[in-house]
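Peer 1: As structure tokens, here come the structures.
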Structure 1
Amino acid sequence: MRVGMEATGHSRWFERLLAELGFELWIGDPAVIKTKRVRKQKTDREDARLMLENNFPRIWVPSPENRDLRQLLWHRHRLVQMRTRIMNQLQAVAMNEGYRWKKKLFSTQGRALLEKLSLAPWASRRRKELLELMDQLDPKIAELTAAVEREAHKRPEVVRLMTHPGVGPITGVAYVLVIGTPDRFPCGKKIGSYTGLIPCEDSSAGRQRLGHISKQGNTLLRFLLVEAAQAAARCNPDWRRRYMHLMMRREKRIAKVAMARKLAVRLYWMWRNNWQYSQLVAFGSNAGKLGTVHGVK
């Protein structure tokens, strides 16, 4: 028996149940299924008709191992977010006493000065418990980071992606897990759409109207791509030049998203062609290089 269902959250127990019963499960794209309804009428019979007519918009489903590794990335990401909130609260405690130490606050010397501040009873308790929570999170995050690094070095494609400036084990593993396989996409433009880094469009009568980015796809991967693109702009002169050029033309936030999209497309071609970053640069356009006036000859 074949069962079709729309993609939804918290349905893994149902997928496992169907697998144990020997049923074949197809998971479809809800947005595409909605567009196939001519009338505003949703019934099980209409949904089943899509499968009978071989018109069911089936989507790629990651393996159980893939999903479990995603939990590792999400768990580490949430713990880092919790630690960041705690650090921000400690910064607020110090600033209320007239000290603005920024990153120095969490050095050995800065922490000693923070602990010596004379605070009111409840403020002192808040400082103590926040420091204890941060001490508990640090070893857990370090353990999860080490697990991600071990997983990254097990995968040759991740090791190749890590040769790109700004891309580390976490971004590389997340990219490979979310994309799954580069054969799913015919070109790099599809990667930008899949990660939600392209603008929404509402054009008509020859007039193009672009809005904010669609933000479709995996939110964690999109966040990591933006962070990696900014890291690449800090450490690589070519990326810094492109980023500064976009920032002067548009806005800083738009430049960040544009560089993240460019990074996603570059990683796609590196993975698809089994290239390292040096091979990508050598094969890329010669425009702007010395001795070349009109691009590639």
Structure 2
Amino acid sequence: MSQAVNPTLGGPAPHAPLVETDLVGRLRMATEEARWVRYGLVGISLTFLTLVLFVPLAAIFAEAFRKGIEVYFASFTNRNALAAIWLTLVTAAICVPLTLVFGLAAAWSIAKFDFRGKSVLVTLIDLPFAVSPVISGLVFVLLFGMQGLFGPWLASHHIEIIFAVPGIVLATLFVTFPFVAREVIPLMQEQGQDEELAAVSLGSSGWQTFWRVTLPNVKWALLYGVILCNARSMGEFGAVAVVSGRIRGKTNTMPLHVEILYNEYNFAAAFAVASLLALLALATLAAKSVVEWRVRREYEAALEPTKAEVAVA
């Protein structure tokens, strides 16, 4: 049998193309499942989403509009409903900026500096994920309630926290403060300190370095965390239910108002307010998808020069 000869070296021709093709084929077999497996997994995922997401959402809007569009919009003209909507928006407007500031400060200190107790700080940031919101609400009652640790002093100075708006804000802050930090910390740790050190070596001040180097590098993670924080602020139930007292027109947020209406068998109004919460959730998902799309586009744009250099080489 004749053997291929390398025209340059005079020896046998290398089989690199054959080896490369065989390697690509084996990799494809290792990373691609059979068609029935892929379709089965997709079908299971779609079935699960349909049962736990799409059907409940459809049921909410169907029940909300069952008695007509006039009854639907009339549910929002009630004084208690308007107060619940307003309190929900005010709580989110207070909590989101405070969480943003805390998240940036915590992420910057954890990712850029080494200090004693760093691991403890990271653990404390994750604490609201491990503690039930109801328990966190009870903690605030034990601290600021009439029979709590600071209750008598607050009462003597006519300061209301529990069963008032400050308590709702505190409870919401507790359950939402990890979101921004948890999105920004991994990104800052991955980026390291090289760009900041270069900016400082060129004469930039601390604030200039933060605004022109650090913040632009984490802007999408920051926005992602803000979106998640806003969604949790408007939809929080457990902690707020404990500290609010559920006073109609004063300390009821939208989730609490929905529960009260449902318990009173006022289903049309309950599902109308619930549909507003669902619309806010869908808007949050849309904003989240836009952010992910922008991040993906920027990442692909950053890879284009690298691909071009590889192609030329």
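Read-outs: derived from the displayed coordinates by stated rules, not from any lab. Model, not experiment: these values are computed from the prediction. Cβ atoms are built from the backbone, for glycine too; each structure is taken alone.
Peer 1: Taking 27 as the value of relative contact order in percent (Cα under 8 Å, 6 or more apart) derived from one of the structures shown (1, 2), identify that structure.
Peer 2: 2
Peer 1: Out of 1, 2, which one gives -0.35, -0.78, -1.08 for log10 I(q)/I(0) by the Debye sum over Cα atoms at q = 0.13, 0.22, 0.31 Å⁻¹, for residues 223-270 alone as computed from the coordinates?
Peer 2: For log10 I(q)/I(0) by the Debye sum over Cα atoms at q = 0.13, 0.22, 0.31 Å⁻¹, for residues 223-270 alone, the value -0.35, -0.78, -1.08 is produced by structure 2.
Peer 1: Which structure, out of 1, 2, was helix-only ellipticity at 222 nm (-39500 (n - 2.57) for each DSSP H run of 4 or more, over all residues; to 500) calculated from, if the result is -23500?
Peer 2: On the way: 1: -20000; 2: -23500.
Attributed to the structure labelled 2.
Peer 1: Taking 243 as the value of volume of the Cα convex hull per residue in Å³ derived from one of the structures shown (1, 2), identify that structure.
Peer 2: The correct label is 1.
Peer 1: Tell me which of 1, 2 gives 17, 37, 36, 10, 1 when you compute P(r) over Cα pairs in 10 Å bins from 0, in percent, for residues 167-246 alone.
Peer 2: Numbers: 1: 17, 37, 36, 10, 1; 2: 17, 34, 24, 16, 7, 1.
It must be structure 1, since only it matches.
Peer 1: Identify which of structures 1, 2 gives the largest calculated value of mean count of other Cβ atoms within 10 Å over residues 263-270.
Peer 2: 1
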